[in-house]
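A short reminder: the numbers here are calculations on the coordinates, not readings from a lab. Please read all numbers here as calculations on a predicted model, not as lab measurements. Cβ atoms are built from the backbone, for glycine too; each structure is taken alone.
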Structure P
Amino acid sequence: MKTFLAGFVVLLTVSLPTEGELYRPKIYGISFVRIKSTSLDKSAAFYSKILGLNSHANGCKNVSAPCFVVNVSEHIEIAQAAGDASASFLDEIGFSTASVTLMRDYLVAQGINATEVTRGENGLQFFECQDPEGHQVAFVDPPPAPDASYITPSQVGIRLLHAGFVVKDLAAENRFYLDLLGFRPYWYGGFKDQDIDWYEIQVRHGDSWIEYMLNIPPNADHKELGVQNHFSLGVKDAQVAAAQLRRNGLQTFDGPEIGRDGKNSLDAYDPDGTRVEIMEFTPSKPPCCHPYTAAHPKP
């Protein structure tokens, strides 16, 4: 397995391509995740009361479906499930890009089927496509003038750190995310040092990442898929986050404990069993298996 080293820069400008070069706009990070729900009321109670997230501002402004603000540029959307428990309840991952129009042009030129650019209820332009294994992906313009932060004292998590999903063909997914979109390796490891069960890759011009969940049985049930298809909220201190969850009314969750990646985290589950991993920004000890190869996220 080849290891990559990469710099860490975040630039909010669009540079022009050189002559003959097909321009790929910068991808800054995860803008939103959309989660399926069998009961919108129950999910809304979990995300608002247990996680302490606000609605109706920033990326959730004017959105009719349940929507919850993580910070001025990131949010969580909730969508009604169609009833197929074998499907991933992590319905879509949205990435913030420097230019939605240019990103669509770039992907279509590479043979990717993409929807037309449209404007969402929140006023932001976006389009959608699928990765090689059918995971739904969106690209979104950054908000032009974000509202003030809506973070409250009861909120658990102040950033969307990553989203993870079951992957069957690592090479095919890497051709899309690494080769086509320019993501960079961040960390990989397994339950045993010689295995690769988790493969994490960061966006090139930010520090959030996606995580391939590997070696998952094809007949995994809804509970197992809820563990694997997940997203993560960043916290400065997992013990403080655990105490806040209890104050918010959630008494049962897994952790906190330091994982194989060296980071202290805990796992909470929404009413449909989708895992919300609440994770510290930096590791508390060296990870198993392999070193990190990109910068850690910051609060």
Structure Q
Amino acid sequence: MAFLESRNISKTFRSDKKTRHVLENVNLSVDPGEFVSIIGYSGSGKTTLLSLLAGLVAPDTGEVSICGKKLSGFPPRASIVFQNYSLLPWFSALENVRLSVESAFPGWPRRKQQEQAHRFLEMVGLGNAAQKRPNQLSGGMRQRVAIARAFATEPNVLFLDEPFGALDALTRGNLQQELARLCSALDRPVATVLITNNVQEAILLSDRIVPMTGGPRATLGPAIPVLLKRPRSEALLLHDAGAVHIQARVFEFLTGFTNSRRPAPLEKIASAPMVEMNGTRITT
């Protein structure tokens, strides 16, 4: 049984002036400890899908389940990291993390909560910045706090909504490696769903990549396994034939949909040429 599963979920947003059909018949399963990336064009509905999977929004049709039980609201053993950090500006980095620990473990004494928060800040290299407030930290440091906060609650499932999209290339690369290290360092499986429009990022981190069609009525295409050894590096993406082939398959699906308004046939995707893509960031 999959740990996290969506079955035929659809979502439409209605207003007085128009109706917007965002998602239609989306099916996805994520096993315990599996890292799955959903990749697609900006505006295709990726963030809406993540909100549905995390229980922040209810689907119009279909259902989302965790361990076979229908999801209703945000799961108790889940964490989420957004692109915009979402830190409380009047609290220190330590207190931002401790508050999440307190929510996850309300029975713990305050001292133990602080120790847990500090341990995870040290794991992301911010042990010496624990008492600084967000406005005293760089963008990359703020996102490290957000990542520490997510892992400090010891989640069973982690949702990542383009967490590195607002960072410069060097900082983004460093944090991608930090995230990969944290996922492998934990002594328990954490099912992870990453929303991204960066193909390289998806290959660096994922066990599977699931491309999304463009909207309206977006849905998911066939999953592409990432059977590459870990740890992975950006150099691997340029020189490893398997990594180049994965890039080609993702790009073929997305461009095939754009050109024909429907996904390219699976057999065409599977036989995509092993060529190096000039640019792997998918944008509109």
Structure R
Amino acid sequence: MRVLSASRVALPTLSEVFNQAFSDYYVEVSFTPVTLGDYLHRNMLDLGRSLLVEEDRHLVGVLLCGDDGRVTWNAGMGIHPRWRRRGLGSALLDRWLADAAARGLREAVLEVVVANLGARYLYRSRGFREGRTFQGFEGRPGWRHGPVLPPGEVERTTPAGILPVYRTGHSFQKRSEVLLRLQGFTCVRARGAPGALGAGYLVCDDYGGMLYVFDLTPNAAGRALLEQHVATSKPRLVRVVNACDAVEEGFWRSLGFRPWVRNMEMRLELGEHVPVVQAGQIPPGAA
């Protein structure tokens, strides 16, 4: 077994390793080199710090990570199903934490699917504490239409245009720095003039028949913007993750959406636990 930097391989190889590691995951994963490159950019991930694990001369696992000089975030860790239960996931996790601690970072954060009990147990064994949960919803167009926004109340904008009114309380994967790095997403705002439905925004993207909602305001204006976009793009399915309070969850349920996946945020103060690199691994900081 050997742990090495993800920067040693090209994006086509990295996307293949990632897709295989998540081939039986709770959420379908299918990266192309282009979409993986966008994911890396959007989530501020560093291939020089991200990791691969090699076993029997095969690349069988991956951990993608980034940091801001204080906090490091794990944006995806997985092992090919055929090579699990050999300690390879533990090796990736310990190498990531040891490297971050050696560089003086203070905290590690990740999100895990609540139903993934094995992963949660592994993270807890390293000292991670479970925190907030974020509910995902999915539904198909066809709900009863609400009030319509007058054309003059709707304006197309950019992620930077959303930032001044961007809601707080998001997971680390949807913090404002990530919003500003979105590429190709639709961003629309309702001005909220007197007598209108109020101020609101919608940030979303279309994935081959599925509409992924990055964020929207859970009010009448947000609903109108969503319905307007659905009427134009005609998706077969709509999905969102980040329903983080009763108001937002109630909004999606009112449209007839059903709970889809529930994520949990887990955090570790790196000063509380510094993992020991096991024999056979590359020491932190080595290429």
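Given a computed value of -7500 for helix-only ellipticity at 222 nm (-39500 (n - 2.57) for each DSSP H run of 4 or more, over all residues; to 500), which structure among P, Q, R does it belong to? Working through the options, I get structure R. One of P, Q, R was used to compute mean count of other Cβ atoms within 10 Å over residues 69-76, and the answer was 22.9. Which one was it? So the calculation was done on P. Among candidates P, Q, R, the computation of log10 I(q)/I(0) by the Debye sum over Cα atoms at q = 0.13, 0.19, 0.22 Å⁻¹, for residues 133-220 alone that gave -0.48, -0.95, -1.19 used structure Q.
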